[in-house]
Each structure stands twice: as C-alpha cells, then as structure tokens.
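Each in structure tokens, the structures are laid out below.
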Structure I
C-alpha cells in the first residue's frame, strides 16, 4: 500500500539533494571543524558555506546565524537570553496559540514569578494589535510571537508587531519554524531581534535548527562549554546536518515562489472537495493570511483520532493537531483559543502538503474522505 504523506507540518521527507550533499560528511570528510589542520579546515569551510546559504534565505548576515539542534532549542535560547540579559524586567508577552516550545517555557517563567501576557485570538485565529499595544510596558523583557501557526496555518503581522516592540525598546522573537521556506522573510527590513527555525520542516533530517540573533543584541548562551558558534552555542558542530540545512535553505530560496503557488492550489482542492461533499464541516483559520500548504478542517460530532485511524488504514498520513502534543485527548489548545465549538474541535484534521505532494495523492484523499466520515457517523456515539 502506498503511503500518502500529508503531515508535513510535523516533519518532511529528506530532499535527495540534501542527502547527497550530506554523504561526504558522513564518510571521508569526518574531521572536526575546530581543528587547525587542513583536514578539519575543509570541514569548517563547509559549515561556513551552509551558514551563508541560510543567511541568504533570511536576508541576514552569516555571523547572525547560530546553529542549534532544533527549533525548540532555538526558542528556549531566545527566552533564556532575554531573561539573563535583562534581570530587572519581569514581564513576557506571547500568544495563546504558540507551539509548546514557547508556551511551556513561559509557564516555567510564571512559576519563577514572572508576569506573562497571553494574547488572545478571534474565531479565525487572528491577533488584535490593540490588545498587543496595551500589553507592552516598561517591564517587558521579551515578546515572542510565532510567525505562522503550525495547526491552522495562520501567519501573523510580525513586521508591524516587531516595529511596535522596537519603538518601546523591547526585544522581539519569532518562532518561524513553519514559515521559513514557505513565506519570504527579509531580516534586513524586518526589525526582529531573534528568529527560530528547524531543518526537518525544510526537508533535512531531524536534529538541526538555527537561531538568528540580530547583530548588536546582547546574547547569553543556553549551552556552555567550548567556543563553537563564536561561543554562543557549545558542542562540536553537527557538520553533516548543517551542510544539509544549507542546501535545503538554498533550494527554498530558489524555488519558494513557484512551490508555494503550487502547494496553495493543491491545498485548496481537498479543502473545497471535502467541505462541498461532507455536511457539517468547517475550515479553521484565516483564509486570507495562511501558509500555502496547510488546511485544518473540523467535522461535527466526530473524533479526530478515529478519523486518523481510518485514514491510516488507507495509507494516508495526517494529523489532528500538533505532533508535539499528540496523545492528548483534549481538543487542540489552538482551536480552543479560537472558540471553535467543542463538538467541532474534537473532530479536527490538519492536512499539510509539501513540494512532493502530487495531484493524484490529493485526488485519492478527496475521493475517499466522504466515505470515511459517513462510516464514522453511522457508529458515532455523539449523534444528534
């Protein structure tokens, strides 16, 4: 049975070009990039090249890029440096729809006596800039707002929000794990102080990420030890994965516009096909400002887990929310924040596409989804 993978906001397939670029550094080019001899020096050059490739994708300078192990480490590093460089400030601002990497970090700070403002969203998942403006104050150490939401695909007015923070002299961080490679980002014109990203959402292996830190921003490392990453992140560099991230960034920079347009067209097909053929369905999120690859659909009086099991039997991989919170029987915290009715929120399914998603795969999903829902509604304990 063929696997139809529509869960690319959870992770992505490794691009063949990325795999090929990595192979020499998993074999004969195994030197330590910190070594003085040329065998290590050529490896250091590969790290520098990858840093430049990623910087170009972000419109940044190479020295502003710190390689990490993942997006969560990058997020935690941003929070840590804001707290450690401004011990006199005890207020943080984020949203109710953030990834757990941010929410759990903020909740930890609350336990340490910090005030945390969690901005709400409307029924389309949109932020209120007036609420945000009112939350900014002299005690605010950091604003952390995700660039794009992993569950419903909304992207937020980061440019304006960062400008508002800058006007008050407040550090601004964005978790851009879902946005990098899908939306154009130019740090040269966007006054964001720190930005997190993750390689495995860009067709690299799991285990590599990066944190952008604007030149001039005071920084304190989360991991201490050696001098790697200009003493900003200790630990011998994960060279093969760094090389892979560089190639993935270069590919994204080259093909983003074309791929995003193609994914948006494919995304709309199952969205329209499913909602037009199945009654009592709603599309969650902001239809005008969302990622080109993501749709989130709720089915009244259904359980997302049951739908996923039926899809899995047909070889279709999807999600009922964030992969980082799977296993929870509670409805998505994102959908709850949006006020999605309880009898819909439990039955939400996220489909997230990639450059490798085909029309044939999408058509297969459209063809079989109505029968899956019809079967489940016949046996549902939640019938009206």
Structure II
C-alpha cells in the first residue's frame, strides 16, 4: 500500500510562491465547444480557467483553447492542432461522445471533463464526479448508520452498465439491484412490485374486515384508525438508492410515496444533485440524502464568478478551475514532459471541488455527503 499525500492546491499552493526550476512555459491545450448549442458552456470553462490563472499568479502557463463543436471529428482535428503546437496535456473534451478518435493521438494526455469511466481510450483520464466516487460516499454513509438492507434503483439508461460495474468495484452492500422503465405507468407498476404494495394493501383490507367481523369493544375506533392507513406490512429494505436526476428522480420518489414508502422511516438516497434547489421545496420527499462536492467552496466560487463575469457559472467550471491548479502543481514536481508518469502515481489532491485521488490514470473524488430536510441542506460529512 502506497502512502497517499494530500497536496492542498488552492489553499496553500495558490497564494504562495513555488519556485519553478526552469523558464519553460507550460502549454495546456483546451478542448471545449466554442460553437453550436454548447457554446456558452465552453465560454464559461474558459472564464473559470482565467480565474484559476489569476489565483495561481504565474506567467508560466499558456492556455490554447480550441473548438470541438461537441463533435468527434472536430474534436480530433482540434486535438491534432494542439499536439502540433507542443501541448502534452489537454483539458477536455467535455462530452463522452467526443472521445471516440482521440486514442489515435500519441504522447498526449486528455483530462476529459466527462464523468464516465468505462470504455475510455488509454490516453483519456476522466475527471468528472463519477459514479464510483458517489457510490463510495454512499457506502460510507450506509456503514456509519449501520443500515442493514439497501436496494439500488437504476433507470434503463445508457449509464446503467457503468453503475452495475461500479457497484461491484465499490463492494457496497446491496440486497437487490433493480432496473426500471422511466415511462410513468410502467415505473409505478415496477415500484409496486418492488415494495409488495398490492400484498400490503390487501393486508390492510383483510385487517379491516377482520375487525369489522369481531366483537371487540372498541372496534369502531380501530376501524377508523385503520382506514387512515394505506397499507399494512413492511417492505424488505431499510434504504433505497436511486441513481436518477431531476424530474425522473421525482417520478421515482412519487411512485415510492404512492406505494406507502416514506422517507420518514426509510432512507432515500440519490446521486449528486448539485444542490438542486427544487428539492428544497418538496417537503414530502424529505429527508433525502446525496453525495456531492464541497458546497461551501462551490458557493464561494459561484459568488466570485458572478462578481467577475456577471453570470452564473456551470459546475463544470469549478472542475476545470481545479484541473489547471493540478496540472501546474504536477508540472512543478515532474516537469510537463513527465506528466504521464505523474498520473500513474498514487496521490490525493485537495482543490476547490474537494479531495480528488489519482492512481493508474484514474481520478476519483472524495465527496461530502448532504441531507435535505425541512427545506434546508445539512452537511453530514
């Protein structure tokens, strides 16, 4: 087991001078959409990187942005141009579909902003908040709270194979893993089966009938009490993990509530929601839990970005901000031409987004964990 050193990039590196052994410029390529429907995202990433350069306070870094148009062919063309000008490390591209031809480019490392980690070309390092990082944080929460039985719900989506693989890799304790159809009627039917809803509903009807036929002195009172219930009987889990987002996530939760499964007595856990404020207003779905990046740092970054550019940043901007600091630090330690070796070593780095770990050309994040309850967000760890 290698010893892991945590290097605090943005709280110690930035703001203190670190000597550079030579005057050679660090050339960093940047592959982002600067045309097409995702143009604004690309522009915000560039603005975030400008903020990072100001905070680093060095003239050793040169950034070379190139347009991808979120298109694989355009991405490949731009990547070749960056290699030809001497860029050995490139931040981007943003989207997984843009990676398809990049394995044809030798001697260049791509720090892609995607969160997908399987079926990647050998020269791509995924830097997004991936499913393994999120499941590891959920696993920690489950272990802390000694939760016995957990089920995992995954939509029939293109990322379900990755979820299954990361469940195995994390060794999280799961009682059962279900895939569900996001079409509302089919979803409701599946949740009813998973929760034994019809059996539990029949149990209630049977109990009401039994009391009605009894000679109990307070049977009217008992019947009145029973009729306020929806089901009788327990579900076979203590927590449910829902790997879904936005309206689809809310549909799953609504189906669980309809099946008389409440977050008041079962843990409702989901994936990173980026502090979606709409969840604060859904009091019937609370408490709900999820892993995410450091909220305080995100809010500080957002305020600073708005002050400088008068617009709200995308969360990917914070990730790109951190990556510039990481590249700068590693180039100081290994030189820009030995960065390939640097990403094979085992280290942990702390940036604005939180702690992210590097090992064997992979980056995982040590995420925080949050509870949404009573319209408020609370940090658990």
Structure III
C-alpha cells in the first residue's frame, strides 16, 4: 500500500464514508435559521472534510438568510472558519489530516483567463467541493460562499484550505476567511495605502475597523474613522489605530465631507474607503477624497441600490474608484502573514472577537450585529 493510500484510509482500513453532523441552515426567505442534520458525502478526489473549531457570524450569512444574495434555498450558512483537516480525497496534496487551516472562498484555478494573465486575485473559476452537502432527505444545500461551516464539519476543495500557524486562536484566525480580510485588504491591497498617506474609512463595523487597522499597518500618517456610533469611533482610536474619529450621528453629508477635508489640510485624503455600501457613505467617500485620490468600495450594496452623481464629477475629480472583492487578497499569501503579525503583536486580529457563542445562538448574534453591539460573534465547537 502506498503512503497516499494509507493517508486516504481510516486507521481501521476503511475508506472515508459519508457522515451526518449538526449544522445551521436557512430553509426559506424570511424564516429564522434552524439546526438540522447535515449529510456530508465521502470526499471526492480533491475534497477535504474539515472539523470546524470556530466560525464567525458575518453580514454575508445574514444576507444569505434574507435572500439578498440569491434565492437558492436552502442555504448551509457559515464561512469565516478555522478548523482541523479530518479526512482527504485520494488526490489531495495541498493539506493532510491534522493540519490547522483557515477556509477561503478564493481557491484560484490557475487556468481561467484572469489566472493566465497572472491576475489570480480575480480568478473567475475558483474551486469548490465536487458535490453538495445535503439534508437527510437528499435535498441539496447551497453552501454560503462555497463553504457552509456553521456546523460540526464541512466539505470543501483542498485549495479552500489555507494552512496557518497552529498557535493561533481559531476564533481569531477564522475571521480572516471573509470580513476582516476584506477590510484589511481594501486598505493594503486595493487602496494600496503607502507610508505617509492619509486615509478615511466610512463605516466602522468589522470590515471598516479592519480597514482602519490595515491603513495603520501600512504606515498611513493619518487615519480618519467615520461612523454614526460613538462606541465604534472610540474603538477605532483606542484599539485599531485611527488617529482621528468623526462621530457623524448629527451631521449631514456635506458637514462630514468638510470635516474630513479639514483634517487633511483642506485637500482630502489620498485614499477613502466606503465600508458600508449605501449611498450616503459612497458619496462621502467620493467627494471627501483629494483630487486624483483613490476610492475603494468594500461595503457590499444591495441588489437594488444605485449611485446617482453627475458624470462631470466622475471625470473632473480624476483618480480611481475600485471595488474590493475579498480585499483583493490571495489567501495563501495573506492569511499566514496576518496570523503571524497577530501572534507577534503587530495586528489586532483578536480584537474583532466580541463574543464566543454556540450554534443555537446565531439568530441572537444576527440581532446584535444589526444593532452594532458586536464586531464579530464567533461560534465555537
């Protein structure tokens, strides 16, 4: 028997079989999530079963539940996850059983038109598991962002597993799987913040505060944090590296724009980041930046929203407007780096963990998230 065949077998010699675990699903639009029995099929040749240790509760999960992303119900929710590789398919080479991994939804293919140009961060054909997880009656589940990890275990493609330092707290590490990496990358990758530049971030949820921390890490001389919630403004300056905060609760859009520009010598920041995705914050980010400044959209708009500004303003102000998909990250490059920076005390990844909860607490976590009471609730198993 080859080493690969030994790795593929259980210790008692059996091939991996399907198994049933507990997980959280959104069965239909408008309904609360529910705990259900989830059937995980035996891994295909390049599939991996991961034993989940921790999964963050993200706005994207709420959007799936509410039908704001697609209507392919039922959904298996959860995607910001760290865990341990349990079993692997027969052709898996990227990870081995026992590896500590963060799951990602940018498992680049290396073959699509973007990858062939070397633009792997925009891969159009990212890998997912070869087969869906199901309910016990055989109903196929749509896994949130191709992961579906609000459960005891999940099935993913091997390239969706990124190995990181096993000394890291799983609750912190898993958050790099989506929102925190999105905000961090919006500053470091998409916005390309340089040492000495000025940055303004509009909206200070988990994504926005990650953008603040990313700008500080990149060496921005001035980091301006803007939100209607004073608690978040205080967190930005006290824990995440903002040099200034503007509590905009009682301010109109023009007043916010003027205040941001005043803090940057009247010119406006080099980089502005909309971390909300609604018209007011979009306009504030657009109009407050310096001429030829760089604007980044990382807050995800809903499917019906739009932006209405004069075309001449787009032309005359110059610069760039760039969406940040997943913070333009490359998981194999970025996840291990930011875990190591956290372990070295140079990036506040652990500060995003507001509370640790169980699978039965996710609906309550959604409520806290909408009220702005938490950055991330993290389900631990």
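If Rg/Rh (Cα atoms, Kirkwood Rh), for residues 131-298 alone computes to 1.08, which of I, II, III did it come from? Answer by label: III.
Suppose mean count of other Cβ atoms within 10 Å over residues 83-90 works out to 14.0; of I, II, III, which structure was it derived from? This value belongs to structure I.
FYI, it's all coordinate maths here, none of it is from the lab. Please read all numbers here as calculations on a predicted model, not as lab measurements. Cβ atoms are built from the backbone, for glycine too; each structure is taken alone.
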